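Engineer: Following this line, the structures themselves.
Only the coordinates and a few stated rules stand behind these numbers; no lab work does. Only a predicted model underlies this, so the values are computations on that prediction, with no experimental measurement involved. Cβ atoms are built from the backbone, for glycine too; each structure is taken alone.
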Structure 1
Amino acid sequence: MSLLAIAWENELRGLLTVIIAVVILCGSIYGIMATNLGSRLAFLVTIAGLAGWMMLMGAVWMIYGIGLRGPDPTWQPVAGSAVLQDVNALGSAGVLDPNAEVPDGAAAGESAELVSDAFLEQGWVVLDTASPAFGQAQAAATEILIEEEAFTAGQFEVVEVFDIGGERYPKINDSLDFLAFRHTPHYVVAEAAAFVPVRTEPGRAPVRPELDETRDRVYVYMIR
């Protein structure tokens, strides 16, 4: 392209690339067939073959590629129940039914364990902290907590994420799912724990944050 002095023109370079590709690929097939079928019939056969090839490629990309792709899924807060400040809010928001039974005066750590057991008993799955799904939910929950002023940045940590729903349908089985364009509602609940307040001193390395076991965990209820 530099020999044609058009390296600076991106649009022209792209246009010429397409033209040259069509002439070489389609033109070579047409030239070979024209020697046997004649120019008119060779043109019709070449166009028919190109149309069939494009139809097959379009069908393959629509099913297995990126065809018919909508907006990327993102976690959104459940309206009216995004930030749940205590265990009782999990029951009133319909997240746990029945709600976790936490005795009065239970420590924050014990309460979190009982809530986690209740999630597992009701079919929720705990996401691995190293999985991409955990990272996506963690980032969304962090943004929601800061926007709702439940915490300030750097003063908390998302310690667990519970997941349920999102099954695709209709599908015959796990291997034949190319028609499963719909899915059931997908929910996650992110559990956030506050850090123990620390005082920073100039010239010294920051203290490693520790979870505050005296404060109740905060839960973020999200859907996508």
Structure 2
Amino acid sequence: MSTWGTHWWRIVPLAAGLLVSVVASGISLFGMVPIVLWCVLARTWRSGFVVGMSLVAVHAWFVVPRQLGWSGPWVPSYIERFWLYAVVTAFVCAVGLAVQRWLLAGLGWLFAMIGSGFFITVVLLFDALEAKPRDEGVLPGPSGLQVVEGAGYCGSGNCSRDAVMTGDRAPEVVREHLESRGYMARSPERMCWAVGVVYTHEVCADMRTISADKVEVTWYIN
């Protein structure tokens, strides 16, 4: 029998997980770890395929909504893509291993996966203490506008970035752009965007209209 006929239930989740990683956020090696791990540990095609595709679905949930600019309490934040993703996928793998009556043999792998997720999270949080916010849906700016990013600012335990966008109806175009990325108006000059399943990650963008065709946007973690 061919390799495909024997191992199709391993190959399909691997290919699907890789497709999610590439389409959603580039090659995400950490996102593929639990999928690869499960395809190695699985012993039967039924549980192997069902759990494998469940892991792919979890992977898609953690990367696709944020990549599409969605917001809300069911959209995982960037940090949760590491620690919470590790916990959820470890639980899914544990259920699969228990069904296969092989839970004890896989506990070391599961704890290592959770530990690596928390380790990466701690490193990212430490780096973010004095770091400027990411693009957070503000950049790249709307097509048709010229975008010039400023130097930004750091002080009082928080950092911000700023950019001046110039073009026809720039203030209205930028507002529509932010709305399409999930931002909601808090005031005429401020729009905010929040994600996070366990811990809310909120980013606000302040818009200062310079002229009818020029607007300055300053965004920061609230």
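Engineer: To test your reading of the models, identify which of 1, 2 gives 6.1 for distance in nm of label points 7 Å out along Cα→Cβ at positions 58 and 114 when calculated.
Structural biologist: 1
Engineer: Now for a different question. Work out the source of -13500 here, i.e. which of 1, 2 gives that when helix-only ellipticity at 222 nm (-39500 (n - 2.57) for each DSSP H run of 4 or more, over all residues; to 500) is computed.
Structural biologist: Attributed to the structure labelled 1.
Engineer: Further, regarding this structure: Suppose P(r) over Cα pairs in 10 Å bins from 0, in percent works out to 8, 28, 28, 18, 12, 6, 1, 0; of 1, 2, which structure was it derived from?
Structural biologist: Going label by label, the one that fits is 2.
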